[in-house]
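Scrolling down, you'll hit the structures one after another.
Coordinate-derived values only; no laboratory data. Please read these numbers as outputs of a predicted model, since none were measured by experiment. Cβ atoms are built from the backbone, for glycine too; each structure is taken alone.
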Structure I
Amino acid sequence: MTSAAQLLMREKFETCLSVIRQASLQILPLLTIKASDGKDPQWFFQQLEQARQVLGSWMAVAKRLNLNDAEISHFTLLLRHLQQLVPQYESGQEVSHNQLIAALRFVSYLEHVRAKQPLLGYSSEIENNDDARQQKAARQMCALELMLKSLVNQSYPSQAKLVHKLKSQFGADCVRRWLKNGERGDILSGMRFSELALMVVDKKEYANHYAGIFQDSTHLSLLIDQRKTLQTFLDDVREIRNDLVMQQTLTSVQLALLESYSQESSAAIQRAFDEGRTKVNPAALMAVSDAALSSYLEQARKKYQATGRDTEEVRDAIERPGLRNTRQKQDTGESMRMVLWCVAGVAVISAAIFGMFLLSEMTNKPAEAKITPAKMTALDSLPETESAREKLANIGITWEEGNLRSAIERGDATVVRLFMLGGMNWKVYFTESALAGDYRDALNTLLQYRSQMDEDRPCRRMVRTISQAMNDGQSLTSLRKQFLQTFCSAPETVQRQKEELARAKLRLNAQQQRKDEQGIAEEKRTVEIQQAIYNAMR
């Protein structure tokens with residue numbers, strides 16, 4: 001018998017699909033694609049790919065929708081993820097929580113696209129939106145923030161030790177600002193939400209303090225990595241919180257997303273509390289009194305007035321002050337080198353023009369010249385690395401790692417090559433979406449610049465990602481094999497994969513002894529996947 005929760009989830013999901021179909025019929029004509037009937041997300045993604053080919057680039061698509069480079073990349077990434085989770089859907093079939101979240105995230109971004117492009121007017125409402133739901137959202141937001149604070153406070157024995165740790169991580173200037181904006185004896189209350197969330201999802205902090213809380217939980221599984229999923233959810237929560245604090249009415253999509261994120265984030269912690277693995281009790285935090293909720297909202301609005309909108313994304317790791325200073329020095333040095341090269345280039349060009357003028361005067365036969373010298377510019381006189389950066393700047397792409405990742409994810413080989421020529425380092429995990437889409441030109445470009453790959457120990461994550469993709473029905477493409485051979489062929493890595501294959505075979509043998517047909521089929525598939533990856537590495 002289908003539960004009431006499953007029926008509600010299915011209804012929300014089907015409403016999201018209806019919104020996406022309506023939106024596609026308004027978006028595609030702006031991209032010169034004619035469509036009379038909207039279909040599933042996979043069809044929409046294929047039509048966008050066709051529009052990219054017709055218009056010449058994703059930048060041209062973005063321009064039609066009034067989006068920038070990062071926005072069009074995020075738009076296509078969300079749609080690609082949704083169509084991978086839901087390749088086909090027939091009305092009435094069961095829907096998972098992850099599928100609903102993926103659909104809600106894309107519809108939420110459709111609201112952003114609609115706000116950017118005035119020619120779009122599709123509706124995105126998925127359910128009733130009343131004052132009671134707005135009040136519930138405020139309570140969920142308060143509980144989420146209190147939960148994060150409780151997790152961090154639980155990890156340090158005293159405020160003094162926490163302050164000392166924060167000074168070493170963020171620097172004294174940040175600590176002074178938090179102490180000034182926060183309540184006495186509670187430095188975390190002075191942080192922005194993005195900074196508080198970073199204290200939990202930072203790679204080292206998560207591994208040292210929080211991984212054990214989320215282990216063995218079936219929640220936070222939208223992405224392969226639980227920590228990355230939590231980071232993604234909290235960054236979306238940050239945007240919703242901005243609107244809540246600014247006293248804007250949340251849309252029904254934002255309300256549904258916040259409810260899903262609250263459930264996913266708190267369920268694993270609640271289980272850990274019930275099992276005695278943490279002192280943080282999400283159920284108690286959700287039952288905050290009306291007076292405490294009003295106080296939370298008042299403090300949040302005061303902080304907003306003092307510090308402004310929280311525009312900083314929830315990052316992957318805490319960037320220490322020393323590293324920031326080093327990067328600033330590097331940027332300054334690069335700027336100085338660029339100025340020197342420009343001066344040298346102008347001098348060379350001036351000398352060439354003067355020499356040509358003298359030669360012209362000596363011969364006095366300008367009309368007989370049969371070969372016109374190639375026109376030179378200051379850009380041509382720059383070394384290749386600087387020229388590539390100039391070209392990126394000229395097309396509106398700033399020299400940032402996030403923009404390189406966006407270009408890789410959408411398969412823009414031209415932009416990727418310019419970043420590589422400019423000397424930008426890259427990481428293997430940037431290529432996960434590109435490998436799924438088999439974007440050969442962009443991926444082959446990265447392989448040509450393999451020496452600029454600086455991810456520390458990329459193989460574990462790559463093997464997990466490829467294993468999950470193959471388990472979902474994708475193939476071990478030639479490019480995936482090439483990436484495995486290039487970055488995972490070290491003897492110790494091959495040996496680790498051999499051991500993983502051996503463990504999979506042992507599990508298969510155990511299932512065969514139990515005569516569990518379903519278990520046998522699953523383990524056989526696992527053995528096949530691990531064997532294929534092992535063969536590719538050797």
Structure II
Amino acid sequence: MKLFYLTALAVAFCCTTKAQELSTTMHISAGTTVTVSSGTTLSASEVNLKSTSDSFACLFLNDDLETSTVVNYDRYVNIIGTSGENGGNDLVSLPVKTVADATFSDFLTYTDGTNANSVIIPNAPSLPTLFAFGPYNNTNQSYTNYNSTTDGDVILKRGVGYRAASYSGQTVRFTGAVSTVSESVEISTTNNAWNSIGNPYPTFIDSQAFLSANSAVLDPNAVAIYAYNNGADTDIGAGTFGNFTIINGLTETVVNIAPGQAFLVANDPADPTNLISFTTAMRTYEGTDDFILGRDANQNQMLRLQVENGTEDFATEIYFNANSTLGLDPGYDAALYNGVGYSLSLYSHLVENNLGKNMAIQSLGLNNQNDISIPLGLKAAQGQQITFTIEASTLPDEVEVYLEDSQTNTFTLLNTNSYSFTPNNAISGTGRFYLRFETSSLSTIDLNSESLQIFASEQALFINGSLLADTEVSVYDIQGRLVLSSFLKEASDRNTIDAASLSQGIYVVKLNNKVQQQTKKVIFK
């Protein structure tokens with residue numbers, strides 16, 4: 001994904017003088033921003049804004065244009081998808097709209113002088129009046145395809161997101177006027193909380209400003225922008241989960257929302273309906289392409305855990321930062337979008353105050369990088385080999401990440417190994433897998449340390465070093481239960497304790513005498 005920064009050269013494109021002598025039609029090419037200052041007269045009867053798959057024209061207005069000026073935005077729309085496969089289609093919104101109500105029939109007639117929208121937008125071979133264009137219906141959790149016969153009088157609205165497609169990756173024309181005021185759109189929880197909304201301006205809008213202004217009406221588990229990314233192979237890396245890229249206070253924070261770009265948000269279920277606000281203060285001419293192409297991610301104290309089954313892969317992310325807790329942190333944690341039927345998926349549950357929400361992103365405090373266990377959820381089919389790996393990590397080198405499989409009672413150090421298994425039955429839910437973080441080795445200690453050496457090997461616990469008094473040894477499991485105890489004599493320096501009664505797993509060993517106390521974690525493998 002390319003990021004375009006405006007420089008002094010770009011400012012030269014802005015219309016800032018008090019009088020303009022322009023031709024009847026003004027063309028603004030993709031990647032160019034035109035700013036019209038207050039009090040400026042733009043004497044053009046028609047303004048045409050262009051876009052490509054990764055570049056968008058912007059028209060930044062401080063006042064309304066003359067009522068006779070028609071603005072056309074030729075908005076790139078992704079190629080239509082294939083049934084049963086990821087990819088294809090797009091989520092778009094109206095960057096311009098006529099002052100009077102604009103109907104779906106009107107929209108089909110808009111033409112760039114060569115092709116009308118009705119020719120560019122695919123229709124069903126068996127029903128030519130059914131087009132690949134329509135809003136998201138959160139009652140039945142699916143997208144609507146408008147029929148020009150029965151839906152021709154449906155009014156298209158600013159701020160609403162529409163699923164759309166083109167035959168071969170073309171531009172679709174929107175015609176009307178530019179909004180220079182705040183716009184609002186209703187979101188609701190009917191059968192589910194997901195709603196499709198979109199940028200109503202022919203400029204980028206600041207994603208973080210949008211989230212800040214609307215966080216109070218969004219689901220606390222999903223204070224985020226869920227951006228459809230086409231599920232393309234280029235869309236990998238932080239913030240990407242299946243067909244969606246999540247923008248919140250942790251991931252993709254520098255990505256702004258392109259002109260005519262739509263996305264999903266989740267309504268706060270505490271209220272059946274809420275109003276989403278788009279304000280002119282959110283507008284910016286700085287931005288990049290839409291969400292279809294990948295881009296470098298801002299990874300900071302992050303682990304991206306991936307599962308794959310040979311043909312598909314899915315990931316979940318864990319972040320550590322100074323602002324988060326073990327519970328829900330709105331704007332940092334983000335639930336997994338559940339509006340599609342993933343055949344393979346991976347997610348986590350909150351460490352504290354877990355209400356069963358499947359989280360795509362979970363954030364914790366920086367001081368939680370040691371001795372923490374995070375429940376994982378997995379959906380996988382029967383008979384397919386599943387492999388867990390660390391796809392990306394910016395954690396410090398001393399942080400070790402273990403995957404616990406409670407069914408096989410095994411622990412795998414994912415920093416250096418992957419973990420594979422083949423389920424005998426389909427898997428769906430949490431309870432089997434846990435992700436554990438430790439900041440020191442669980443099976444050995446630093447041999448150069450002056451402290452006592454405590455380590456495990458096979459089914460024995462070894463304690464080496466001079467004991468300065470009779471010592472009590474206590475071994476606890478990860479639930480804090482005492483599972484083994486022993487006493488060692490003063491002055492002994494090489495001790496072995498039989499641990500054959502213990503299962504494989506992580507344990508805490510505590511040594512205590514009058515002058516020495518030490519606690520270490522060990523793994524019996």
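At a glance:
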item	result
Comparison of I, II - label where mean count of other Cβ atoms within 10 Å over residues 484-491 is highest	I
If mean count of other Cβ atoms within 10 Å over residues 268-275 is computed and equals 13.6, the structure in I, II	II
For -22500 (helix-only ellipticity at 222 nm (-39500 (n - 2.57) for each DSSP H run of 4 or more, over all residues; to 500), calculated) the corresponding structure among I, II	I
If semi-axes √(5λ) of the Cα gyration tensor in Å is computed and equals 57, 24, 18, the structure in I, II	II
Cα Rg over 2.2 N^0.38 Å, for residues 52-179 alone derived as 1.54 - corresponding label from I, II	I
